[in-house]
1. Work out the source of 5.0 here, i.e. which of P, Q gives that when distance in nm of label points 7 Å out along Cα→Cβ at positions 34 and 154 is computed.
2. Work out distance in nm of label points 7 Å out along Cα→Cβ at positions 18 and 98 for each of structures P, Q, then name the structure with the largest result.
3. Identify the structure, out of P, Q, from whose coordinates mean count of other Cβ atoms within 10 Å over residues 10-17 was calculated to give 7.4.
4. Computing distance in nm of label points 7 Å out along Cα→Cβ at positions 2 and 114 gives 2.4 for which of P, Q?
5. With FRET efficiency 1/(1 + (r/R0)^6) of positions 58 and 146 (r between Cβ atoms, R0 = 25 Å, to 0.05) coming out at 0.00, pick the structure among P, Q it was computed from.
6. A value of 32 was computed for relative contact order in percent (Cα under 8 Å, 6 or more apart); which of P, Q is the source structure?
7. One of P, Q was used to compute distance in nm of label points 7 Å out along Cα→Cβ at positions 50 and 130, and the answer was 3.8. Which one was it?
8. Computing distance in nm of label points 7 Å out along Cα→Cβ at positions 90 and 106 for each of P, Q, which one ends up highest?
Structure P
Amino acid sequence: MLIIGCDPGLTGAISLLSADRRALLDCQDLPTCDNGTASGSMKRWLDAEAFSRLLQGWSDRHDFAREGVTVFIERPIPMPSLPAQTIASQFDTFGVLRAQLARRGVMHYVNPRDWKKSFGLSTEKAASREVCLRLYNSAPVARVKDHNRAESILIGHFGMRGLE
């Protein structure tokens, strides 16, 4: 069985794990593109076409139809302190991800507090990278900004543990 873990957001990431081999197969930043607006704070959004190609490439290489896919995606929680455009961007990205991923496998929505608590994490981003590297020492999370990659891997791992 294949597991997809997804940390949604414009700086988010997606990972592919093999539950049978307990291995990380791939991890990518979510592709984004300009949305055509010249002003305002929401100038980029998820590149749905590039994301679809990424998923199709994974499906071709790892035979989604034969292996079966289970998706774990973090559910965004709107924070009243965030600007409205940030919340709109989060939910726009989440909607595109849901639509694309629902076609690929069984969907599960994960509360951020639940998966972070299971790894003993708080809001400290560097800690996610450290935990991820303990589980998957070859994970592509060397840079500080790779915390979203680490979180997508941990979300997938959290889901995989729940299926055991």
Structure Q
Amino acid sequence: ERVMMIEAGGQEIPEDVMISAIKFGFDSCQDIIKFQEEAMSRFGKEKMVPELYKPSEELENAIKEYASEMIKEAMWIKDKDERNAAMDEVNEKVYEEFEEKYPENLADVKEIIYNLQKEVVRDMLLNHHRRPDERAFDQVRPISCEVGILPRTHGTGLFTRGLTQVMT
């Protein structure tokens, strides 16, 4: 139907020559496209549409009722290590509470807790204008970069921003 992308190299040419070349290429592709579509309809398999898996609403509501406040309290802790420790504690409590009632859905518990955490953080950002670590929205943490960390390896570097480090 349309030209989506063009990759080319060369020297400058008049615009009308370029347009006619694009049209020629486009028209030349139509026979190939028609052949491919016929082959697909004749030999191709029907596409499978994957079904989106969602945890049970009953389990989600039960965990939300049980753990929402604990998650909120944990996510409002400024120190990252303390916040993570508090979330580990919340995870343990939730698993203990629900492992007997929903033994076949324990994999869903982790996903539900994660989604509740995301909701809490979104609420903090949008309604309370606060990041979990209390940085301002326009505050960018300084980055430090060291190069040549490994002398025999080309292009190594250590990048540090806040508590995050990456070595390349």
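1. Label of the source structure: Q.
2. Between P, Q, the highest calculated value is found for Q.
3. Computed on structure Q.
4. Derived from the structure labelled P.
5. Q
6. The structure behind it is P.
7. Value 3.8 for distance in nm of label points 7 Å out along Cα→Cβ at positions 50 and 130 corresponds to Q out of P, Q.
8. The maximum falls on structure P.
Only the coordinates and a few stated rules stand behind these numbers; no lab work does. Since the model is a prediction, treat every value here as computed from it, not as a measurement. Cβ atoms are built from the backbone, for glycine too; each structure is taken alone.
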